[in-house]
Structure P
Amino acid sequence: MAIKRSIFLFLFPILIGNISAQNSDKDKGQFTGNLLANYQKYMRDDNIGATTKAYRQNTASTDAWLFMQYRIKDYSFILRYDGFNNSPLLDPQDIYTNHGIGFWQISKKVNDLEITAGSFYDQFGSGVLFRAYEQRQIGIDYSIQGLRLAYNFKDKWSNDWRIKGFSGNQKGTNKNRFDYAPQVISGINLEGSIALKTDENDLGNLQVGTSAINRTLDGASMDWLVSNINTYDRDNQFFPKYNVYGFNGYFTYNIGNFSWNVEGNYKTKEAIVGIDNKLHNQDGKVFYSAISWGKSKMKVGDSSLVSVGLNVQGRHVDHFTFKTSPKAILLDGLVSYLPSLTKQNTYRLMARYNAPGQDMGEDGVQGEIECKIGSKKKIKRFFGETRISFNASYVQSLASNGKFDSNSSTMKPIQLFREYNLEVVQNLGKDKLKLGVQSIFYNQARYEQEPEYEAVKTITPFFEWLHKTHSGKSLRVEGQFLYTKQDQGSFANLVLEYYLTKNFSISAGDMLNAIPHRYPNMSISDKIIHYPSFFMGYVHDNSVYTLAFIKQQSGVNCSGGICRLEPAFSGVRFTISSNF
């Protein structure tokens with residue numbers, strides 16, 4: 001009955017809007033939406049460790065999201081139906097079945113004031129202090145249900161400003177997707193753009209902002225804290241607090257081809273679970289800065305042109321874990337957004353080892369330089385533009401979370417992650433060739449909580465060739481070879497993708513565990529293993545259909561910089577995405 005009432009409340013303004021639209025074409029509303037559905041058939045494979053509950057029970061799952069929006073005048077009505085049938089998406093080791101209203105929203109613009117009631121996504125600054133968002137690929141949804149107000153205004157110098165505030169509750173945990181956390185979250189944010197100029201000179205543009213946020217614990221969480229703290233020695237006991245406060249300030253300065261971004265975040269003391277799995281009364285800090293610069297049409301010789309781009313970013317994280325409750329574990333209840341400070345790789349093997357942001361503490365830096373070189377006129381027909389890029393990143397722990405050095409009797413940081421990535425892309429007439437190599441150091445013991453695992457050291461050469469024909473067909477071939485003596489050993493991956501038409505494509509590939517390595521606790525066979533994949537994709541009007549057979553090894557899956565450890569997968573996957 002609750003679902004029927006919700007649907008009626010959603011459809012009622014649409015009906016009223018349609019009646020109004022009959023009286024005036026000018027007031028006619030607009031209805032839009034989209035459907036995303038994913039069906040998986042599981043085929044158990046003990047060799048690769050595809051043996052979770054999804055394979056032992058039911059053996060098939062469906063995830064679906066139907067999003068609908070109706071706009072009329074300055075009103076907006078949104079409803080999203082979510083369905084999960086025997087789904088391991090929320091917890092890869094378990095299955096979940098439920099369906100209902102996963103998102104609803106009513107919003108209205110009153111001159112410069114925006115009023116939103118119901119569910120909403122938002123963020124303050126880069127999202128480190130607060131971000132409400134979703135990543136369906138890894139089954140997380142951090143929408144807030146409550147009330148949000150936003151007001152747009154100009155100062156006396158005609159600079160644009162926006163102030164917004166909200167209060168509500170975060171969407172429920174992975175155990176109950178349609179419930180809401182009992183903790184109350186409230187926040188306020190002010191940001192604007194300032195034009196820097198004199199009567200004679202343009203000095204660039206400055207975008208500035210500041211935020212404050214408050215989270216109040218519920219009684220059950222406080223009781224849990226007190227009962228645990230009372231078991232500690234007197235020296236380690238403390239008085240937990242119901243309220244925690246967070247603040248940030250940030251700016252981005254732009255002038256010409258140069259941009260500089262700085263953000264600082266601070267969270268007051270609260271009870272957090274440390275790396276020793278004990279509660280500590282600890283505040284938190286995050287400092288982030290990034291610089292980018294570019295220059296185009298730089299002449300080299302008589303007729304070549306070069307463009308250069310440079311990006312550098314660094315981040316310091318010190319015990320900045322911010323969740324709805326200290327009881328929340330893994331990806332549950334995240335209030336803050338702390339993405340990986342590394343290159344977001346897309347190739348299957350190159351994306352195998354990623355560095356999730358460490359809220360307990362890390363120092364990281366990433367830099368990338370890219371150069372584009374135009375060919376000389378005489379050979380331009382055969383050799384087009386050349387793009388060369390080099391990316392490097394390094395992440396280490398804080399000294400307090402590091403390793404004891406007996407020589408100096410002090411704690412020192414430990415290396416968590418390091419990546420070098422060199423890539424060259426050459427246009428050859430209608431063809432495109434990409435060559436490169438990647439090298440990674442990955443502290444598997446720390447990232448995957450496997451203390452007996454050695455740090456992974458890899459070297460991965462890769463290539464991609466794209467060939468286009470005059471008839472509009474195209475063939476793409478990609479390959480990588482990941483060499484390592486750690487984890488599951490070395491892998492080779494080859495994929496062929498063919499576009500028969502602009503709407504229909506097929507691909508086939510195989511990832512081969514060519515030189516296997518195993519630890520005693522691994523559930524996969526100690527032999528050479530194939531991970532084949534077959535894929536078909538079809539686009540018709542506003543819909544995309546895909547059908548694939550996939551075998552995939554266990555590992556860290558990342559989306560949007562947020563990562564989680566997932567088990568192996570073996571089976572058939574069908575997806576449909578449609579806009580209307």
Structure Q
Amino acid sequence: MVPLIERIGRTYDELPYTSHPFWQSAPEHLRAVAHLFGLEAPAVDRARVLELGCAAGGNLVPFAARHPQAQVVGIDLSAVQIEAGQRAVGTMGLKNVSLIQGSIAELDPGLGKFDYIVCHGVYSWVPENVREAILRALGDLLTPNGVAYVSYNAYPGWKAKEIVRDAMLLRGGHHGTAGEQIAYGRGMIEFLHEMAPADSLLSKAIADDIEIVRNAQDYYLAHEYFELCNAPCYFRDFVGAARSHGLEYLGDATVGSMFASNYGRAAQPLLSECGGDQVVLEQLLDFLNNRTFRQTLLVRGERSEAIRYQLDGGRIANMHVAGHYVPNGQAQDEWQYAFGRATVTAGMETTRGVIAALNAAWPATVPVRVLLDAAGADAAEAVLTFVTNLIVGNAVQIRCEPVAAPALGECPEARAEVRALSVPGEMPVALFNEWHRTVEPGALERFLLARLDGRTDATQLIDAVATAIHDGVLSLTRDGKALQDPADIAASAAELTGRSLNWLARNALLAPATASASDAAEQSAQASKSNPKAAAKAPPQAKPAKQAKAASEGRAPGKPKRS
């Protein structure tokens with residue numbers, strides 16, 4: 001009889017994941033959340049980072065590329081994924097990444113201690129002994145000031161999703177290949193979606209998942225609904241298990257989900273009921289929101305007394321923030337903007353100036369102190385409140401260190417690792433940007449990315465694009481017909497190259513300039529102060545999170561769960 005954990009590993013050998021970055025697990029973000037709640041975590045530039053269940057390393061590679069002096073280690077049970085990841089790391093030329101095939105339950109004690117430990121998409125999908133081993137590893141391997149990230153399927157939301165999983169397993173689980181299981185499982189859900197009585201619990205459960213079942217890639221469905229283990233848990237029970245290993249709850253990777261103030265009229269009853277216990281509060285919020293997935297941050301238990309959930313303006317003032325806000329229109333004197341799923345409202349010229357400064361700097365960060373100085377003594381408090389509300393509303397990116405502006409000069413440059421991933425071909429690691437996110441460029445943007453070595457100027461890039469269009473490597477049509485005239489091709493190549501380079505810069509795919517973004521950010525903030533009306537008309541910016549909804553959590557298809 002093949003042990004269960006080996007059978008789980010084989011499912012990932014048979015149907016590997018494309019390995020993605022997950023911004024919530026980036027060590028820079030973990031450090032910022034720790035700072036927000038009163039703790040200092042190790043500097044990231046030379047940090048030791050471990051990922052348990054790393055697949056092909058797609059969540060480690062972006063961090064390793066940003067911080068070549070850091071040491072990065074990944075462990076995964078799937079030999080196929082580790083071997084693919086090792087080839088990808090070699091192709092990218094990374095020297096600070098070590099990917100190791102092995103079981104989490106049998107970690108080498110010689111690995112040493114780590115400042116940041118990430119375990120994404122594993123905990124719920126392994127047997128109980130391996131879940132225990134994960135928490136034991138965190139307790140044993142985390143440095144005194146380190147931060148760990150663990151994601152898992154959560155109750156009560158997964159109780160409804162279990163109906164979908166059970167139905168798919170009933171019809172498809174006994175078939176031989178993963179492809180057959182998925183095909184039969186999809187058919188079962190389509191049948192139930194059509195036949196379930198209206199307004200029934202079954203109808204609601206199927207409706208919540210039908211689009212995922214229809215559209216998600218096969219590898220995601222195989223490992224989410226057909227995996228041999230899938231053990232959701234209540235948040236409170238997870239925290240209890242972590243505490244038994246000397247760990248303490250720090251916060252959620254999406255910090256806005258932690259604040260009762262984001263939940264309208266339910267806030268006061270919830271705060272009265274929880275009695276000041278953050279874990280009880282968040283468990284109540286999970287019931288209120290029928291939460292299905294959690295991304296929990298843990299620290300060593302001896303640090304529990306230093307954790308502060310009452311946000312401190314002085315700590316926020318020392319942070320760096322970034323965001324790109326899309327105008328939604330104006331209602332009376334208030335301007336509204338979209339930031340992901342959050343809606344931000346700027347009702348004052350001062351707050352619109354903050355939004356303009358952030359938009360002007362994007363994808364770089366702006367020091368919060370620069371925003372406060374630009375506002376002046378009379379408006380500094382309002383600006384700090386505004387920034388705090390953005391954080392509480394999941395409507396801004398936060399960092400303890402600056403993120404520099406992209407180097408879009410005469411010879412634009414992308415990281416060597418990004419250039420390697422942009423070349424057509426099968427790569428097990430997804431293309432990533434400076435904000436630890438997956439980005440999907442178009443064909444022209446990929447063509448340019450591969451050539452952005454910091455030595456090729458704009459004229460040479462335009463010539464390369466024109467040649468590629470002429471030779472049919474890139475397709476460019478007008479009125480349904482391919483361009484033939486050399487003058488048309490040259491003009492179109494120049495226009496499209498400029499547009500694509502700007503797109504790459506806005507999407508943080510270019511290497512950052514060596515200088516800090518602080519100078520440019522300060523100029524933007526000062527300009528917003530001196531001309532707030534112009535600032536209000538500038539591109540994306542945001543508003544206090546009183547109206548900002550906390551972004552709903554959910555794991556995007558694309559990450560492994562195993563041991």
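Just so it is clear, none of the values below were taken in a lab; they were calculated from the coordinates. This structure is a prediction, so every number in the text was calculated from the model and none was measured. Cβ atoms are built from the backbone, for glycine too; each structure is taken alone.
Things worth noting here:
- Structures P, Q, by relative contact order in percent (Cα under 8 Å, 6 or more apart): label with the highest value: Q
- Structure from which 3.6 was derived, distance in nm of label points 7 Å out along Cα→Cβ at positions 91 and 339, options P, Q: Q
- Label whose coordinates, when distance in nm of label points 7 Å out along Cα→Cβ at positions 115 and 163 is calculated, return 4.7 (choices P, Q): Q
- With volume of the Cα convex hull per residue in Å³, for residues 259-442 alone derived as 203, matching label from P, Q: Q
- Source structure (of P, Q) for Kirkwood radius over Cα pairs in Å, computed value 25.1: Q
- Among P, Q, structure where helix-only ellipticity at 222 nm (-39500 (n - 2.57) for each DSSP H run of 4 or more, over all residues; to 500) as derived comes to -2000: P
- Looking at mean count of other Cβ atoms within 10 Å over residues 171-178 for structures P, Q, the greatest value goes to P.
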